[in-house]
Structure P
Amino acid sequence: MDINTFLQSWLVTSNTFDTEAYVKYYDESAVIDDPSVGEKFRGHSGIRKYFEDYFVGYNTQTKIIKIDIVDKESAHLEAFFTGNFSERGIGGTLDFTFHKDKIIHLKADLL
């Protein structure tokens, strides 16, 4: 898997708010850990809720600042988020772990 291409495609899907396509980037047992909202979102149903609440719901657009490929199963992404939330724009990091060409774990931290 070409992680850079995968993440660029994931980002386009996220920014177009295609929930069903977005969920397909994740393994069925994937976890999104987002301390900024104080919750972990598990499996496709949890990831769907996370995406609909915090991305679709806030009209969040994500811009990649930098991608660091750590190894063939992980990457670190620096991003900037804009949307209909109080800050209007905020930086963050996303740490991905991949398994069988899917995201198995994502830790999202806002700066």
Structure Q
Amino acid sequence: MIKVYGIKTCGSVRNALKFFKDHNIEIDFIDFKTTKVDLKTVEKWSQKVDINILFNSKGTKYKTMNLKELNLDEQGKKEYLANEPMLFKRPVIEFGDKLIVAWNEEEYKKIFL
């Protein structure tokens, strides 16, 4: 089963959900607004992709929390992600042993079709 993590109001997540729907690919959607990702999961994910790919340092939440000033190290980023899921670059997709982060239609076609 493909697990898609994100928020429904995010443009990138909407694009990904539409892609899966248009190609009749069944997914399990996990909403970051209602489901937190624990530190253990963040640790597991960061072994599959670089923490800087998971951690959205360009988003509104990052800016409103003034996180740039903290100059977070890798562990600090993991802890913030576990406590504030809006800091994830979206969507985050678990597919088999892969972790796909962000919307990229060409990449999705290669992986899922």
Structure R
Amino acid sequence: MHDHFLKFADHAEALSVLETIGVTIPVGEIGYLDAGLPEGLLALKPVGAACDGLVYAPTGETATDGEGFDYPLMDAVEGFHVNLRMADGAALPAALVDFAVAPEPATPAERFA
């Protein structure tokens, strides 16, 4: 198995592009999928606990909590992020190549278990 990290402009673009490769998602829904996917695709999940596609990154600034501990301020990274798990030997569908995050994140916000 190998994972791909994809970034779309927004949720609508993700749905549209995924539909071109045969991924059918009911209107208004997007979440973890591991069944009914085209051959070679094992699982697909928008990033985020609420499957909102949001990834957060440090802004470079810090704040201090009520106990005096500093913590990094975070802000949403532009785009709608989706993780895709594929079977060994399966190639990323051509329609998704331009949406692959490159280079792959060294510390992805979320991975499959």
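What the table shows:
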read-out	value
Given 1.38 for Cα Rg over 2.2 N^0.38 Å, for residues 25-64 alone, calculated: source structure among P, Q, R	Q
Rg and Dmax of the Cα atoms in Å derived as 15.9, 52 - corresponding label from P, Q, R	R
Which of P, Q, R yields 0.7 [distance in nm of label points 7 Å out along Cα→Cβ at positions 49 and 89, calculated]	Q
Computed -11500 for helix-only ellipticity at 222 nm (-39500 (n - 2.57) for each DSSP H run of 4 or more, over all residues; to 500) - originating structure among P, Q, R	Q
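Throughout, read-outs are computed from the coordinates displayed, never taken from laboratory work. None of the values given here were measured: they were computed from a predicted structure. Cβ atoms are built from the backbone, for glycine too; each structure is taken alone.
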